[in-house]
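Next up: some structures, all given as structure tokens.
No value in this document is a laboratory result; all are computed from the given coordinates. These figures come from a predicted structure and were not determined experimentally. Cβ atoms are built from the backbone, for glycine too; each structure is taken alone.
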Structure 1
Amino acid sequence: MAVAATIAVVIVAIIHIAISVGEMFLWKQPSTSKEFKEKLGLTEEIVCKVDPIVKNVGLYNAFIAVGLIWGTFATSDPFPIQVFFLICVAIAGIFGAMTLTKKTLLLQTIPALIALIFVSIVHSQS
């Protein structure tokens with residue numbers, strides 16, 4: 001079960017690395033911003049205006065990923081660190097679903113909650 005918990009946490013971290021790369025480096029690329037333009041009705045001008053904000057959000061997603069990796073591999077007791085960052089991800093996913101798109105529940109909240117369940121089971125067995 002400990003291996004499953006580690007894998008689940010690492011998957012959530014990888015998701016946030018991918019989100020971070022998309023936000024920080026690929027946001028203004030036509031293929032990346034096209035989906036958001038269509039769904040949210042964004043013009044190219046707005047995409048360019050919000051670029052610094054999106055890059056900033058990408059940096060926060062990178063911090064989340066680093067926190068999850070740190071909590072998994074760099075501490076003797078990963079539980080409190082993993083729980084903190086997984087709860088942050090779950091809440092961010094819920095907020096994203098309310099303010100942007102329901103996809104964030106699938107992309108962020110559900111994986112984070114699954115990882116949180118695994119991490120909690122491992123912690124309760126120790």
Structure 2
Amino acid sequence: MLYALKKGYHTIGRLESNRVVFQAGLETNLKDFSRLASPGETHPVTVENTTYYVYRYEGKINDLENTVILISWSKKDLSDKPVFIISTDITLEDNMIISYYQKRWDIEVSYRYQKNSFGFDQFQVLCSK
């Protein structure tokens with residue numbers, strides 16, 4: 001993500017729950033951070049007729065000084081497992097980040113299928129320039 005930013009591109013992706021965020025100068029992982037959220041701190045975001053309950057975090061993660069992380073639940077009471085989506089473009093609204101990520105998810109599923117079915121993860125392409 002840092003490389004893409006240096007080239008002038010923004011990225012959106014999914015994070016694992018063990019990624020560290022820095023909230024109010026304290027270091028914590030996303031899983032623990034998400035447990036602190038209450039339903040009153042989230043807001044509903046509807047994308048393609050599906051409503052998600054989202055907590056928006058803006059701040060530092062690793063070498064990225066300013067990112068957006070959406071912690072998203074499908075249940076209003078936050079009783080299900082959250083999904084963590086990161087965007088390096090902090091100007092995007094939450095519904096756009098989720099919408100773009102949904103398109104990316106289809107691509108990721110396709111890549112996984114190709115790797116598992118055709119063995120594409122066993123090859124490397126090298127440039128001789």
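Side notes on the structure shown:
- Taking relative contact order in percent (Cα under 8 Å, 6 or more apart) as the criterion, the top structure among 1, 2 is 1, with the largest value.
- In this comparison of 1, 2, the computed figure 17.0 for mean count of other Cβ atoms within 10 Å over residues 20-27 is attributed to 1.
- Structures 1, 2, by distance in nm of label points 7 Å out along Cα→Cβ at positions 44 and 68: label with the highest value: 1
- Entry that produces 1.02 once Rg/Rh (Cα atoms, Kirkwood Rh) is calculated, selected from 1, 2: 2
- Which of 1, 2 leads on distance in nm of label points 7 Å out along Cα→Cβ at positions 28 and 52, largest value: 2
- Origin of the value -8500, where helix-only ellipticity at 222 nm (-39500 (n - 2.57) for each DSSP H run of 4 or more, over all residues; to 500) was derived from one of 1, 2: 2
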